[in-house]
Structure formats: structure tokens, C-alpha cells
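A.B. asks: See the structures that follow.
Where a number appears in this text, it was derived from the coordinates with a stated rule and is not lab data. No experiment lies behind these values; they were computed from the predicted model shown. Cβ atoms are built from the backbone, for glycine too; each structure is taken alone.
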Structure I
Amino acid sequence: MILTITASPTIDVTYKINSVNLQKINRVNSTSVEASGKRINVSSALADQNIKTEAIAAVPNSSIARGVGAKIAIDTSGSALKHAISLAPDFIKPNLDELIEINPEIADNSQAIKDYVVALSMQINGVVLCTNGGEVGYASNTIDLLEVTPLVINGANSVGAGDAAVAGYLAGETSGSDFASAVKTAMSWASAACQNKKTSGLNNQPVFEGGAKIRSITPSNLRA
């Protein structure tokens, strides 16, 4: 069972138009309203793949969760991400902008970004998955450092793709996949989510197992 929690569930309203004309009246073709927020988005993606999950409102104590053998995965940003890192969760998924926000010194420096992903992984003794939209991202589990290149998809809606990546990684790990396979599942689910016109879940979109290219770039100091 994968439980998902968020302190800020939302209602997403999507306005669809054919084009945007600046300084003119733009008329909306249609609108859609749906429940959203990270717990709903992650659980929706898991449920779409028939994985048992539940989105709950209560916020459990992390020590209690670990006491019963649960693992903790966190996807947040800013000061909340800094605080989350201090709690040493088992998994965090910042995107590159969120990583640069808490450490501006790594901006525009690919080697510094890779080093920081590894350092954070060591700090929490867990997994760091740094996504970067359709560009190259990185993932580390203290042992391996992976370069992750997503499948380029001209999608319908990229909102919620990061949440689908979280769901995909958790699904892969809990099913017994190795680190690289779980990361690949994460990015495959994110690619599928981009094809979904909704902002939550995969909505029965096909998941391409080749949804990302994974390459080990583990530095020599991490190799056994």
C-alpha cells in the first residue's frame, strides 16, 4: 500500500483556447475542473496502473511511519524542501529549478549539479531524482549516479508529470525493481502523463517502457 499526503489539495481549472492573441479578446473553447494536488496526482497515477494506494488528509509523524517499516518519499520545494532534507527521507524528487533555488551556486554548471545530487543522496542516505522537464536530469542512490534523458513527447499537458514520476519510481521500487529500472519507470510514467489532457493520473495513456534513456555516470569515488 502506498499512502499519499499533501497539506494543500487543490482544484485545478483548465481553460482551453486555440491560440493567444496579445492585446485582444481571447475566447475560451472549453473548461475543465478537477481535484488535484500532489497526493491526488500521485495516487491517481498509481491507481491507473492498478497499484493499491490511498490519498489521506492526516499528516503522520515520520518516526511513527519508520517505526512500522514505512519508507518516506517527499516532493516539495523551497524552504519545505530544505526542511525535508534535514529529516533524511528515503526519496526526494526536486526538479532542477527547485534544486537551484536551494543552492544557487550550481546554476549553469552541469558538473556541480551532478555533484550536488550525489551529495544530497549521501546526506539523506536515500534516493534523489532530479528531473528537468524534457531535458537531461540526474538520479543517485548513494551508490550509482544516473543520467536520465526523457522520451520527447509532444504532449497534451505537462502539468502533473513530475507527480507521475514520483508515482512511477515508488511503483518500481515497491515491485522489487533495481534502482535504474525504477528510475526508468518513473520517467516512462512522466512521459505518459504528458499525453494526458487531465492534470492528475495517467488516464489510461500508454506507458512506453522506453520512456527514457538511462546511462550510468557513476564517479569513481562511488564505485565499490
Structure II
Amino acid sequence: MFGRHKTRMPSAEEALPGRSQEMPLPDRHLVLGTPLAGPWPEGLERAIFGLGCFWGAERKFWVLDGVHTTAVGYAGGHTPNPTYEEVCTGLTGHAEVVLVVFDPKVISYQELLKVFWESHDPTQGMRQGNDIGTQYRSCILTTTEAQGGEAQTSKVAFEKALGAAGYGPITTEIAPSGPFYYAEPYHQQYLEANPNGYCGLGGTGVSCPVGLAAG
């Protein structure tokens, strides 16, 4: 029954109703030892990226110097505080995303964008490899106006690099972030807790020209 919906974004009227209760969270990040939820130290910024299955996506960011904490969750859709099972139906509109809290004095947003672009194939629409559905779409959900500008500039530059390598247009959604809903505790730092866990994330092998003008 749900298969018909998986690659089409639902309207707000079609979306599952969700709930008011927030997801419980572990006290600390399994790798970094930092809280998954704020308030965080002054001067840190938030970034939100969707690049397919969030298990492998989260690991791409927690290994970076300057990243204070990471968490996986759901964003970009309609349903408040959804469960993983609800997101999998395609009837929430949410993507699987990673919240990255970082120190811009140590690592720039452009450097995070480079990791984002190079860690997946952003030309696949409502899928990532064998993972098919709106929850696996590529997206950058920005938390500041400056992030929006940098994301758009990097998209133009990387699209040219991808085109030269034979890839089609980028399908990544770039939009201001709405609410970020934390995923269930067992999803947080999943590949640290389950070293042999599945991760189908793979890039294109094309280098993203960080810091270069789009023109």
C-alpha cells in the first residue's frame, strides 16, 4: 500500500499526524562524549544535511576536527516527532538527516559542504543507491542566510564538476531548515554501536572545488 507514496512528497494534508511527545535521547554522543541536544557552547553553529541512510552519513561528520556533536533525525517534511517506521512509509515528507554542531573557527561550513557533496551521489532524486524513497533524498537544510548562499554557490560549482565527469544535474534540495526531530536512541551513532552495520553510502569520486567561485 505504501509503495506508491515512497518517491512522491506528500502534502501536509496527506501526511501522518505524528505526536507532541519528543523522542528520548541518550545523555552523550557515543564517540565525542558531548550532549546531542543544546544548549551548546557559545559560538558554535548548526548544519543539517540529508545524504541517504543516516547511519553512514553521521559517521562522515563526527570524525571531523571542529565538530562538537552530531545526531541523526528527521527533517524537511510535515509530521511532528515521527517514528522511523512512519518515515519509512513515505507519508511524513521527512528525509533522514544529520545534525552537525560545529565550531566555525576550526572547520568552515564550506568544508562541511565538501564532505556532504563528496560522500554521496546528489543526482539521484528520491533515492541513494538501492535505498529508494523520499527519506533518502539529498538535501541541505540551512540554519542561517549565509549558509544558504554558500550552499547554492557550492552546488553550482560541484554540478559543473559532476557534469564534466558525465553525471546529470544535481537534484539536492536546498532550503531553510524547519524543525529537526531527533531519531530513536538506537539510531544515534549506529555504526559506532554496530561496527558491522549496513552502510550503503557511496560518493561519485568527483572532487568538490571548495572555496572556488561558481563561475
Structure III
Amino acid sequence: MFKNIKTEIKIVEPNNVKRRMMKKAPHYIAIFSETKEGYLTNIGFMLQQMDLFLSRNGIASCWQAFPSPKKELLNSSNLKFIIFMAFGKPQDPETMHRSNIEEFKRKQLKEITDIKNEDELLEAVRIAPSAANRQPWLFTGTENLINAYSSKSGFTNFLVGKYPQMDVGIALYHLKVSAEHFGKKTKILSDETAKMNAPNGTEYIASIELK
């Protein structure tokens, strides 16, 4: 999403991971990053591409908020560790994916956007994953320029401090894929007007231009 932010991605085995409360997975993707402006959104945008790629190819995957890297892995990069994604072959490939849209526990479109007549385009954003399924995002604008905001509030300081901006990166990638599916060209940019007019309780992240 932001090419000027240096990142590093490693595929690691379970013995490199402090799992805490989480079950053991066969493999993990560990992602590291520079801590420049927008780096969390950039990570969400990048790693969600891998999440969808693995899913498309019959490999189960899951974002991992609680596990942390062991010392050897942490010291293997000069960049800051951000998050893990677990992946591996599913126990039952037949039940790996939801069979019905109603199985997604998500907000209604009217709760996350005020954009009219673009429900089909924005449905992919509505079902995007987020930490604890909180969907801490708001999308405003028009059919030609959509602005993305993250919520400034949450139920713990832990989530507020890190995940809303990353979650918006995930949602932005879903929006990009959806727009391209409907034959639109996309460009991610920063819009000063949208930034200056952020709705109460939100923080401006980025905009997507659609043509």
C-alpha cells in the first residue's frame, strides 16, 4: 500500500512462536516493518492479500493477535515485529469456508458507510475480517472517491493502540479487490479535504480513487 515503508516477511515454524492461549499451528507468517506513518495500515493491506491467497488455494489461515516471537526470531530482523498469521492444511477442507453470507457476524452496511447505491461494491468491505470482529472503520465519499477512517475508541487500550489502523488496511484491500472485480481501476491516495473533515470519533486513513 505504501511502497516507501520497508517490510520483511518470514515463514517460521511453531518453535519460534510463544503461542500463549492459542492452539499450535503447522506454520506461521511473521511480518516486520519500519514504524513510519501508516505502517500498521500497510501491514493489514499486505497480509490480507496473503490471507485471501491461502484461502483461495485451500489452505487455512488466521490472524494471530496474542502470540509473540521468541528471542531468536525477534532478533533476526532489524525491523519491528508486528503480527503473526497462522496457516496450514485444514482438518476438513469441506468446512473450511462459510457456506452462507449469513454466517458472517458483521455490522450492516448502513453502520459502516453513508455511500449510497454502492452496496454490491461495499459488501466485500462489510465482510472483511477485523480484530474481535469489531469492524472499526467508516467509509464515506462517492462512487468515484471513497474515504476510509478508523475508530479512535475500543473496548481495551490494547486493541485501540494497534489494531484499528491495521483492520482498515484489511478492509481497504477488500475494497480494492471488489472494485477491480467490477472493472474499475483503483488508486490509493491521501485526500486533504477528507482528512480535515474526519467524522467525530474517527481518524482519517486513506482514500481510494475509482475510475
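A.B. asks: Tell me which of I, II, III gives 13.4 when you compute mean count of other Cβ atoms within 10 Å over residues 76-83.
C.D. replies: I
A.B. asks: Using Rg/Rh (Cα atoms, Kirkwood Rh), for residues 20-115 alone, single out the structure from I, II, III with the greatest value.
C.D. replies: I
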